[in-house]
Structure I
Amino acid sequence: MAVQGARPLPIVGVPSRRRRLGVSALVGLGILAVLIVLWAWGALAPPRDPLATDPASQLLPPGPGHLMGTDTYGRDVLSRVMAGAGLDLAIAASVTGVSFVVGVLVGALAGYHGGWIDDVVLRVVDVILSFPAFVLALAITAVLGNSVRNVVIAIAVAYTPYFVRLTRGEILSARRADYADNARAIGNPSWRIVLLHLLPNCIVPALVQASLTMGWSILDASGLSFLGLGIKPPTPEWGVEVGEGASNIVSGEWWTSVFPGLAITLAVLSFNLLGEAIQARFRPRR
């Protein structure tokens, strides 16, 4: 019977930070739950069609008939915010999933094997990180075109190097640990050592980065749409809605951009709080 490798050491949380952890996690999860409920409500039974225009209801203020008012084309702002929640959360989840998986695997490979593989990966990462993430996503989207798929690709390319560097640094520190040496000594292949022994103890910084990337992805997707290089109008997306309503603020119709902007703020806040909670929970004792 084959002997299994040494079991990785468990990651220990910090008991003194449990109360702050609980507050951050509950607030972040609460905000995220509200956004998910809004999306589900809008997908199953929206108050009105988010794409339906009504010239007779242009720029109505928030009231009983339209809880968040209407925009320049008479579309219900609440219905569009609900529909935008699903699209923006889907973009954020897609970007984070792609950049997390690719970045963690590439970073683990580079950190464990070193040599020319590590050198090539680092040079590519340095080139990508020499550009601000939003500027790089802006350039890629301008080349590929403004569609949901291209927005996801552009933002994922911009944020994958963050996961590569984080994971590589953690693997470099952990690959000489006792449990890794024991796993190598009994003949475990490299892929098993990395996936089953090293990554479980090196994944926490990447998880924190994943939570932050969710928020950054929403900001970047909204920013690209605001500039006209992201999602195309009249698609209900928060950045599109803010961009279309920005010109109405001067004339007093603040609701057309404030409510979508508030949704962006709450989404980013929720993911930042969740990232803080994850970091506090798994920070090792000193």
Structure II
Amino acid sequence: MIKLIHYKLLFSVTALFVISSACSDTSTGPEPGDLTGEYVSYELDATGDSELTGTLTFAERVNGFTEVTVDLSEVPEEKEYTVQLNSGTILQGGDLLIKLEPVDESGESVTNVSADAEGNAVSYDDLIGINGHVNVYPSEHEAETILAQADVGGNKLTEEALVFNVEEENESAITGSVEFLERINGNILAVIELSGADPAQTHIARLYSAGDEENDNGEHLFTFSGIDGESGISHTDFNELNNETEFLFDDLKEFKGTVHIYFSEDDLNLLATATIEPEEEIDE
């Protein structure tokens, strides 16, 4: 009889412990810092003589904010690189938006981002659509030197591009290409590459509408950044024309016109042209 009472008492205490433990268990739901599995990655490209490369990842947390991971190729011992998210594209430059954790000799940093430098809340959805770029600097006090960078958010390039040949005019022997690349936000990155350019000059390029009976050259719609004669290359960001009319990559797909390459701003001797027209649809 005594043994039976002892058994019942032990069972009651054990059952109470199990019930109590179950009631206090908080591990059944996700923690605010847990990741949802949604993420976007960007390649950090070396600039100038730097050989530093890496990746940048925005990963969504269940609380709607972001875990930002920077992973660099090589970092010397006892060295920390400064990493910042700035406004605008790489070409435009811009002000500090978010300062990320420095990258130490491990080559990695992780920053939990929930607000910008001004204290405004920034969600994961905000970050993956942001008008910004990331720069990696040698240190906090060497912001004039950029080792690696990437356009991020809405400025990331898609895989869409339109390329047109540049043909010589007036026996200039200048040829090349005009490439229009699409950004996620629909804006355009124009890259002009020439061979045969004058190393001592900065050539200019203008976009014209298709010509008509009244104007063979069409209307001057936009002027690209100057083409460095030594490299033969120019890069231009744009999303509107000279008259401030919006002009995005999708508009370019239906556009008919020309790009004219001139000797200089003061000498409009025509060196080359590229015909811009929609791609022909092929019937299968």
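Computed from the coordinates by the stated procedures, all read-outs in this text should not be read as laboratory data. These figures come from a predicted structure and were not determined experimentally. Cβ atoms are built from the backbone, for glycine too; each structure is taken alone.
Brief remarks on what is shown
- Here helix-only ellipticity at 222 nm (-39500 (n - 2.57) for each DSSP H run of 4 or more, over all residues; to 500) was derived from just one of the structures I, II, and that gives -3500; the source is II.
- For 61, 15, 8 (Cα extents along the principal axes in Å, for residues 71-118 alone, calculated) the corresponding structure among I, II: I
- Label whose coordinates, when Cα Rg over 2.2 N^0.38 Å is calculated, return 1.51 (choices I, II): II
- A value of 0.6 for distance in nm of label points 7 Å out along Cα→Cβ at positions 151 and 239, calculated from one of I, II, originates in structure I.
- Value 12, calculated as relative contact order in percent (Cα under 8 Å, 6 or more apart), assigned to which of I, II: II
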